[in-house]
Structure I
Amino acid sequence: MGLWAAVKAERLGIRTLLVDAGSLGKGASGGLLGALMPYMPDKWDDKKQFQFDALLSLEDEIAELEAETGMACGYRRSGRLIPLPKPHLRKIALGHSADAEACWRRGDRRFHWHVLDRPPQKGWPDASFAAAGLVHDTFAARVSPRGLVSALAAFLRSAGNVRIVEGLEAETIDPAASRIIFRSGESVAFGHCIVSAGHRSFSLLQDVTPPLKHPIGQPVKGQAALLKADIDPSLPVIFLNGLYLVAHEGGHMAVGSTSEDVFEDPSSTDRQLDDLVLRARSLVPALAQALVVERWAGLRPKAIGRDPMVGLHPDHARVIALTGGFKVSFGIAHRLADAALNAVNSREMRLPASFTLASHLAVASR
């Protein structure tokens with residue numbers, strides 16, 4: 001989110017200081033999975049419309065970024081397969097098919113929620129997991145997280161209005177003095193401060209907020225693995241009971257991820273990841289002998305209201321949140337960054353109400 005905000009600020013000609021506690025994009029955004037999954041097409045509302053518009057526009061944003069940097073982001077509208085192991089799930093899926101026809105459309109572009117009798121390609125996934133058929137969602141996509149982050153960082157390193165400082169962690173914000181104080185003891189003045197520090201954003205924002213009954217957010221640990229396998233990278237993402245299998249270029253298959261609210265070591269992997277890999281090998285037998293080339297763990301920001309947390313602080317108009325949305329934000333970060341920059345420029349953010357910082361603060365106060 002912070003990288004996209006800096007990119008959008010550069011394009012608007014806003015002088016920007018981009019400060020990262022570590023190296024650019026090496027937090028949760030530097031993971032392995034890259035699945036860009038839409039909300040279910042039923043019970044359509046402004047939140048689902050916002051995500052649909054963002055996921056649709058992301059392909060053009062990435063194409064522009066690739067043209068500017070000459071770097072590949074590994075983006076593909078690959079679609080998604082969801083096995084249906086039981087008959088009642090097929091009935092539900094058929095209803096969602098009509099919902100998608102009504103809602104997943106923009107001009108001449110239509111996306112579908114087909115219900116199939118069998119996997120479109122043998123073994124992807126194994127038919128035993130699809131006793132009642134499969135859903136083939138044609139809207140879902142995938143991207144290389146590290147490819148996209150690297151391209152954003154490359155753009156910013158050549159930007160004229162953006163100065164980058166790495167290895168400097170913010171400790172607190174002093175809104176009265178419009179200054180950020182860092183753990184090193186250094187400080188810097190700001191005109192506006194966009195707080196986009198992943199799960200660390202929550203403590204920075206809560207420190208400048210009157211006492212609340214609950215924390216405004218928490219870190220959620222995720223574990224994922226990268227396998228080396230001779231798999232067609234154009235194949236759809238597979239999703240089943242929280243498990244994603246994402247085929248990437250270069251013969252790599254990403255498997256993930258866990259969602260752990262309680263953990264001891266944020267960067268270690270354990271038996272929970274072993275179980276995901278075993279489930280992946282069972283779901284796609286071609287992965288039975290695939291070598292695990294990387295195991296990854298990281299912390300994602302989950303706001304108290306689960307949705308992204310964006311917007312002006314109600315008590316400090318120069319402090320702007322841009323965080324949260326731990327499961328959906330990767331695919332909509334560019335649009336959330338637009339909203340944050342609108343707040344900087346005193347323009348309407350045009351966000352679903354549940355995405356706003358004010359909404360999350362209200363939840364935390366109850």
Structure II
Amino acid sequence: MSTKKIGIIMHGITGRMGYNQHLLQSIVAIRDQGGVALPNGDRVVPDPILLGRNEEKVRTLANRHGVTRVAKDVATALANPEDIIFFDAGSTQMRAALLKQAIAAGKHVYCEKPLSETLEESVALVRLADAKGIKSGIVQDKLYLPGLRKIRMLRDSGFFGRILSVRGEFGYWVFEGDWQPAQRPSWNYRKADGGGIILDMLPHWRYVMDNLFGEVKAVSCLGATHIPERVDEHGQAYKADADDAAYATFQLAGGVIAQINSSWSVRVKRDDLVTFQVDGTLGSAVCGLTHCYTQHRVNTPRPVWNPEQPQTIKFQEQWEEVPDNQVYENGFKLQWEDFIRHVAADTPWRYNLLEGAKGVQLAELGLKSWAERRWIDIPPLSLETGK
């Protein structure tokens with residue numbers, strides 16, 4: 001058994017997600033545990049080099065976490081042949097150009113969502129990566145969350161019977177920025193800067209539905225800009241012209257109907273910031289990020305509609321929690337480990353840039369559905385068709 005380093009260029013790690021989930025909770029954690037175990041017993045340890053527009057801020061983070069390497073620019077980082085993976089968690093608008101540079105330099109690429117702002121850009125990246133023969137990955141973190149992993153286990157066990165429908169609720173109230181600072185950056189609410197919840201969240205729902213409930217076949221989406229004016233990080237009021245809510249219905253393979261609401265203008269009265277209810281002929285389940293509750297056919301109560309009498313059934317008490325029978329590590333870290341194994345040992349992997357392009361496709365067609373106020377079919381997406 002041997003241990004070797006794997007060089008990883010990390011761009012966009014000064015932002016909330018890039019720093020917390022990818023640098024701190026994933027790469028630093030993997031490094032500190034002694035690397036990733038490969039199938040043959042060898043281990044590979046991440047050796048990150050950090051990159052960003054604010055070199056001083058990047059260097060401060062590097063020093064804080066014992067990272068010894070910081071790149072002054074993209075070209076310098078890409079020039080080192082020992083750094084074989086390029087990762088991006090920066091802004092969506094910059095991503096396509098950065099990935100194109102990295103792919104051209106022969107780097108394996110891994111990135112946050114969405115892959116780009118348009119399907120055309122996304123397909124071009126997929127084809128470029130395929131032509132260069134490099135390995136690619138797109139973050140699909142929700143599939144690694146305990147709640148959805150429990151849903152997968154229930155599905156695979158046959159618990160649901162035939163799945164009928166899925167209902168998803170995502171979101172929370174993002175402060176307008178006047179009385180107290182907003183929890184999200186202001187560019188999220190400006191179209192010109194690549195903002196909008198449809199482009200942000202429908203790529204998530206695409207991989208969740210495709211992998212757990214059935215391939216997405218059609219979409220009907222209504223967007224909204226509920227809060228038309230916000231205050232930015234500098235205390236300046238600005239026009240918020242990007243969609244801050246989306247109300248979408250999807251037709252999935254096998255006749256499953258999914259309805260998912262996404263909103264930054266909703267106050268939370270549910271168990272988590274995102275919840276999914278899955279109803280099947282034999283049983284139902286409701287999950288959040290970590291917890292999951294079930295109700296089987298034989299345990300389903302028999303309510304009677306009577307608006308003249310107070311409801312006596314305590315519906316919340318009729319569900320049983322799926323126990324934590326294993327330790328669930330950080331989902332971002334688990335996916336990083338899988339991708340590193342894929343690069344270092346060619347282990348199986350399916351979450352490549354084509355999967356990222358499918359997410360952008362759904363967002364683009366969701367926006368089209370909103371604009372044209374109609375159902376839109378989702379055509380198959382492949383390298384051959386490029387559609």
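Bear in mind that the values in this text are calculations on the coordinates, not laboratory data. Remember, predicted model here, so these are calculated numbers, not experimental data. Cβ atoms are built from the backbone, for glycine too; each structure is taken alone.
A few points about this structure:
- Among I, II, structure where log10 I(q)/I(0) by the Debye sum over Cα atoms at q = 0.06, 0.08, 0.10, 0.13 Å⁻¹ as derived comes to -0.23, -0.41, -0.64, -1.08: I
- If FRET efficiency 1/(1 + (r/R0)^6) of positions 157 and 277 (r between Cβ atoms, R0 = 41 Å, to 0.05) is computed and equals 0.70, the structure in I, II: I
- Answer label among I, II for the case where mean count of other Cβ atoms within 10 Å over residues 149-156, calculated from the coordinates, equals 17.5: II
- Source structure (of I, II) for distance in nm of label points 7 Å out along Cα→Cβ at positions 117 and 309, computed value 6.0: II
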